[in-house]
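K.L.:
Structures given as structure tokens follow.
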Structure 1
Amino acid sequence: MEFWESSFLEKQTMWGFDPTDSAILTKDFFLEKNMKDILIPGIGYGRNAKVFMENGINVTGIEISKTAIELARDNGLDINIFHGSVNEMPFENKLYDGIFSHGLIHLLNKQEREKFISDCYNQLKPGGYMIITTVSQDAPMFGKGKQIDKDYFEIMEGLKMFFYDAESVKREFGKYGLAEFSAIDEPNKHHENAPAINFIMIKCKK
């Protein structure tokens, strides 16, 4: 996780402030299900939070980077954001209608991923949904760098990524209300000529 803290400003420039397609689709789904209160672990500087807030959904965030939280505040996010690692979840006893996390879980190791999925599921109200997006094995980075474990690579110094496929999605999410999952290609909206990144969008119901 230190990689994201140290290179945060570069990452911010890279991704801009437009929400991901995953966030937009999740917003539509949460509105369809009449969800009013959601948690976003790894909220960053808020580019995915605003699309929910602008549609009347209350948002709480978790973010490890102080810089990201400050930028979120500068970007108009006057909401509760817990400063800390998702590895420290839960930060409260509250249960949520929905949970959305984009591009975070693949940065965690096996034990951290297991805890994260369990912690998110446990903070859902009965009937609630969690939607988690993660990099897939179709992404061009898969297999690059130093292999640490099966489907787990150190892409560059300090940046370790686990790449999901259908088998690993079923294995890790199967006992947490896995409802469906599908491929989604996320364009880099801040740089039109940059290639899209291949993600998997995972939906679980409690």
Structure 2
Amino acid sequence: MSTFHETAIAAAIAGKLPFGYPVIPTPSTDPGASGEAVAVTFTGTPGARIAIQIADPAQLEDGSKTAELADRLHPIFEAAAIVLGTGSLGEGETVSAAEVFTAPGTQVFDLVDAEGSIAARASVRIDGDRAGATSGGPQRLSRIAGVEMELVVEIGRTRMPVREVLSLEPGHVVELDRAAGSPADIKLNGRLIGHGTVVVADGDFAIRVERILDGAESV
């Protein structure tokens, strides 16, 4: 489970990457990687090893297409390091993506666009003392408070064979995996954080939060 630090760092990276479109950090279900990434080491308490892999560097709109990718990503690493507090940020280095993404203790995030395509990936490994993982968290989080994250309300799901999906037509009823009136799941960047009731507010669907799961603040 990702902690405050990993999640906040991923959000900071997503908010600062100079794409011409927003990307949302989502915990990756596939930590493997090929190709190269740019990695930096942050020395502090806690320390961290942070890496970013850009699917297509030509998509970066930073006006520095001829500069080294490590230099172009340095401002993004600086924004991410703010989450960790006082410390020293090393220079970026080009490394094997598999080396940093599969290292023990590393949390990998896919940075996806509105269509769900992966525009970049980021990995975070927190080193050293985690005792203060939430100490001062809200204050540091305020520096990236403007970063948008995806909140999804799910009323249910089901699994269907491809042949049944292809046979769907208007008027077909698809049964979900929960009873009518059951609480809906509230998910932040794909991770379950609570439950609520679907309501109507000013003519639009809305969610009344009924419960926030224990530990959701550190998800």
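K.L.:
Assuming 2.4 is distance in nm of label points 7 Å out along Cα→Cβ at positions 93 and 109 as calculated from a single structure, say which of 1, 2 it is.
P.N.:
Computed on structure 2.
K.L.:
Using FRET efficiency 1/(1 + (r/R0)^6) of positions 125 and 181 (r between Cβ atoms, R0 = 30 Å, to 0.05), single out the structure from 1, 2 with the greatest value.
P.N.:
Working: 1: 0.90; 2: 0.10.
Between 1, 2, the highest calculated value is found for 1.
K.L.:
Right, another one. If helix-only ellipticity at 222 nm (-39500 (n - 2.57) for each DSSP H run of 4 or more, over all residues; to 500) is computed to be -5000, which of 1, 2 is the source? Mind dumping the intermediate values first?
P.N.:
Values: 1: -8000; 2: -5000.
Label of the source structure: 2.
K.L.:
Sticking with this structure for a sec: The value 0.00 for FRET efficiency 1/(1 + (r/R0)^6) of positions 85 and 165 (r between Cβ atoms, R0 = 25 Å, to 0.05) was derived from one model only; which of 1, 2 is it?
P.N.:
It traces back to 2.
K.L.:
Among the shown structures 1, 2, from which was the value 24 of relative contact order in percent (Cα under 8 Å, 6 or more apart) calculated?
P.N.:
Computed on structure 2.
K.L.:
Looking at distance in nm of label points 7 Å out along Cα→Cβ at positions 61 and 173, point out which structure of 1, 2 has the largest value.
P.N.:
If we compare distance in nm of label points 7 Å out along Cα→Cβ at positions 61 and 173 over 1, 2, the biggest value is for 2.
K.L.:
Still on this structure, I have one more. Percent of Cα pairs over 24 Å apart was computed and gave 50; which structure, 1, 2, did it come from? If you can, show how the numbers build up before the last one.
P.N.:
Working: 1: 37; 2: 50.
Here the read-out was taken from 2.
Every number in this text was worked out from the coordinates using simple rules, so none of it is lab data. From a predicted model like this one, the values you see are computed outputs, not experimental measurements. Cβ atoms are built from the backbone, for glycine too; each structure is taken alone.
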